[in-house]
Structure 1
Amino acid sequence: MMGLKIGARQVGDGTPCYIVGEIGINHNGDLEIARKLIDLAAHTGCEAVKFQKRTPEICVPKDQWSIVRETPWGTMSYIDYKHRIEFGEKEYDEIDRYCREKKIAWFASCWDEPAVDFIDRFEPPCYKIASASLTDDALLRHTRAKGRPIVMSTGMSTLAQIDHALTVVGKKDLAILHACSAYPAGYEELNLRVIPTFRERFGVPVGYSGHETGIASSVAAVALGACIVERHITLDRAMWGTDQAASLGPSGLERLIRDIRIVESAMGDGIKRLLESEVPVMKKLRRVG
């Protein structure tokens with residue numbers, strides 16, 4: 001059985017799909033919006049929320065720092081904008097407290113080594129490696145050195161790059177997520193059959209990180225063996241921000257979780273048997289026993 005533990009929760013074959021509400025930067029630097037997104041995730045049945053943590057001076061190429069950007073807070077340089085939407089220690093203290101109050105786990109994609117060190121003080125149940133970071137060996141090693149489980153997305157990556165990343169982080173306490181890193185992704189780009197391919201090739205728990213606009217494909221991912229589903233969430237898909245259009249709003253998230261649980265109950269154990277509920281119909285309709 002392929003599995004790992006995220007906090008106290010066993011995740012993998014034979015367990016319910018672990019559903020993560022990706023808040024990311026959809027809070028737009030506003031702690032009140034972050035609280036409302038945590039409320040949404042907890043209310044609908046997500047088991048965790050995920051944020052993104054960056055050190056802007058490291059993650060933003062220097063030639064982009066001075067690019068002028070129009071934002072809801074006025075015109076500002078790109079580096080100032082990145083600082084504007086980045087939460088610091090005070091905000092994460094409140095996020096940590098609020099998630100404990102709401103009894104929902106939280107963790108983060110850390111895009112640089114100081115960000116890993118920052119988040120580690122909160123003792124997250126796991127770390128997320130974003131698709132963009134899959135080829136950053138130094139970051140992979142630094143994250144693995146913390147000794148926590150790792151969930152790694154594989155968008156915009158070749159099989160050779162994924163193979164190499166696994167040689168860096170190892171397969172212990174690891175899950176990988178199939179992803180298409182277009183925002184939003186077209187259905188014809190999703191290639192969900194990669195999920196069973198990954199299960200066979202890598203022998204680790206496999207999940208799905210979806211950036212499409214609908215829910216049917218994420219439900220299908222579970223039927224194909226995804227034991228983790230991560231979707232961006234938002235209060236309103238029309239809100240300002242780069243990820244909002246590829247996110248699920250409240251009704252979409254509620255339907256997604258409902259349908260995943262329905263499909264899980266419908267999958268069964270694969271053993272064909274005559275059901276008691278079929279017996280009266282059989283007696284009525286079958287002419288030859």
Structure 2
Amino acid sequence: MIAFSPVAFTPELLSKYIALFSACFPGSDKFSLPYLRWLYCDNPAGSAIGFDAWDGDHLAGHYICVPAYASAEGVPIKTMLSLNTATHPAYQGKGLFTQLAERTYAAAAAAGIASVHGVANANSTPGFVRKLGFRLIEPLRASIGVGGLHTDYAQLTQDIGFVRVWSQDTLAWRCANPANRVRHRLHGNLVQFSARTQNSLLSAYAELPAGDIAMPDDAPIITPGARLFLGLIPDRARRFHFYADIPRRLRPSPLNFIYRSLVDNAAPLEKGNISLTFLDFDAY
């Protein structure tokens with residue numbers, strides 16, 4: 001008999017989560033105790049929301065979402081990023097993930113969370129859409145280039161459908177990822193962000209207008225010569241002067257932005273009106 005309970009963050013349970021991830025994703029060294037504490041407990045926007053599936057004392061499944069602040073059609077909302085999911089190999093194919101997810105979304109809605117969003121690969125996207133009521137909004141853009149993105153931020157702030165809203169505190173937390181530190185620096189009226197990728201000659205890159213973000217310069221931003229932009233910028237604001245798109249057929253795992261509203265009468269998101277960078281999800 002499978003029992004479900006909300007996630008908790010005691011040292012014992014965090015260790016059980018790590019053991020489950022090791023069984024589901026052998027060879028990954030990402031899921032360490034410092035990483036889970038950072039991701040699940042230290043987020044200024046709130047602790048992780050999720051559920052566990054138990055067969056007696058055996059952890060059969062685990063799913064969490066990470067709270068975040070955003071703006072949807074100009075309205076400030078509390079949202080959450082769908083992130084860690086794992087079902088022990090002995091319990092796969094029994095529909096545990098769907099049950100874990102629906103319990104998570106019900107708890108989030110009760111806590112005032114307005115939506116859940118995610119970045120899913122081609123294999124997992126159909127399950128989120130068919131079984132969990134997500135909408136596939138659009139594929140992420142992947143571009144390689146040099147220099148800045150030259151985004152028109154005045155255009156980007158006009159009637160944007162969805163954009164994550166970062167503060168100094170939440171950015172400092174995001175940059176402190178123990179699995180892959182994000183470096184940053186002030187460059188003119190922008191804060192530039194960079195992180196390692198699997199390719200040592202390529203760094204993930206993002207920008208935000210400085211505005212009220214008073215972040216001190218970090219160690220020099222990673223600039224191996226080429227930068228990867230992975231995300232979305234509406235056409236009206238995109239000015240990628242020195243970037244070229246990577247064709248989908250050449251990407252190892254094309255990614256899609258997916259979204260589910262948790263409130264009634266929410267305006268539907270539209271393709272071409274989303275702003276997203278690697279800072280907004282867990283690619284790097």
Comparison of 1, 2 - label where Cα Rg over 2.2 N^0.38 Å, for residues 214-253 alone is highest: 2
Among 1, 2, structure where helix-only ellipticity at 222 nm (-39500 (n - 2.57) for each DSSP H run of 4 or more, over all residues; to 500) as derived comes to -11000: 1
With distance in nm of label points 7 Å out along Cα→Cβ at positions 46 and 262 derived as 0.6, matching label from 1, 2: 2
Highest-scoring label, criterion being Kirkwood radius over Cα pairs in Å, for residues 6-61 alone, among 1, 2: 1
Computed 22.9 for mean count of other Cβ atoms within 10 Å over residues 22-29 - originating structure among 1, 2: 1
Label whose coordinates, when semi-axes √(5λ) of the Cα gyration tensor in Å is calculated, return 36, 22, 18 (choices 1, 2): 1
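Read-outs throughout are calculated quantities, based only on the coordinates presented, and are distinct from any laboratory measurement. Being a predicted model, the structure only gives us computed values, none of them experimental. Cβ atoms are built from the backbone, for glycine too; each structure is taken alone.
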